[in-house]
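Values quoted throughout were computed directly from the atomic coordinates according to the rules given, and no laboratory measurement underlies them. None of these values were measured; they are calculated from a predicted model. Cβ atoms are built from the backbone, for glycine too; each structure is taken alone.
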Structure I
């Protein structure tokens, strides 16, 4: 396949199926070429700006893949949470430099994965804290705040002094209470302190 044919194929997959991430094995089947030949082709397509290598063995259109879309390919058990989710949900003013993901997998995989969409940091958490969203890879407001407080306490850092919070009144109190039952007492206290401080500053 020539560069134009690859361009058309990738855009067609995105338009028709919303597919933006492709494994090398998929691309090999499409092209009908060996993995060795395909790797040479992919190198050329990257130089031409037709395709981007998002992770080992994973490719897609330039600027077409988000962290949420890429994450399942890096770790299907992981989800985006803590400060990363708080930022995405407009609950803090800062934009974190890393994408924090909680996972229940202990593995030999790298804890940090640097990709074109950002620096993923995978944090193993106990079963009591781990709670993958029913839909998607991004947690909701209440869980994001609880996970953030839990992570900061684990790192020995005061959760209240690290970020500037906003819009916390959007968090459903009943949902927050349900989530807090899964965390240590120290996390619960930190979350309450954050909410109280935010209410005073509102």
Structure II
């Protein structure tokens, strides 16, 4: 597997995927390079949305395809925004408006605990009956005032008590080691090295 198409047009995700897959000698190509439009994400679970995105990209390009579905889940909001994290405030997608809506929702809540979740799916071809699947969690809480200029999405509001930093205050290298996507990607790379397919375990840390 020398080339993989990434079923995303998000530059932040593309950078993280390229960084971690580079040691395997795999060329990472965005689906936009093939004129592939983003797939619909009609499902209410992360895994179903990731699968449909990976299969769509593979079908359109004829290449192995990797997709992730991820989001922030807030306890006081019964797991919202969850799978709707990228479009929480509606279309067009806007990190600023998404964050504004989340903060307004939490102003009257006492519990601001939250976690990021990411699931990654790799299909070797569109009809792959045994996709490689990994996942990861990243626990913290939401603060009401942003800190930091790095990352993307909800990162400036996602606070990590053990580090006394938000996700937006971490370097890319540090974030890749401890984030939900970083954990899932590290497991993906490990499975690819070992040739392990169809394996899924949920992180509990």
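Taking helix-only ellipticity at 222 nm (-39500 (n - 2.57) for each DSSP H run of 4 or more, over all residues; to 500) from the coordinates of each of I, II, which one would give -9500? Before the final figure, lay out the partial values.
Numbers: I: -13500; II: -9500.
Source structure: II.
log10 I(q)/I(0) by the Debye sum over Cα atoms at q = 0.15, 0.17, 0.22, 0.25 Å⁻¹, for residues 40-111 alone was computed and gave -0.65, -0.78, -1.01, -1.11; which structure, I, II, did it come from?
Details: I: -0.65, -0.78, -1.01, -1.11; II: -0.58, -0.70, -0.96, -1.09.
Answer by label: I.
Tell me which structure, out of I, II, gives 9, 36, 36, 16, 3, 0 once P(r) over Cα pairs in 10 Å bins from 0, in percent is calculated. List each step's numbers first, then the result.
Values: I: 8, 31, 27, 18, 11, 4, 0; II: 9, 36, 36, 16, 3, 0.
It traces back to II.
If FRET efficiency 1/(1 + (r/R0)^6) of positions 64 and 144 (r between Cβ atoms, R0 = 30 Å, to 0.05) is computed to be 0.75, which of I, II is the source?
On the way: I: 0.75; II: 0.10.
Checking each candidate, the match is I.
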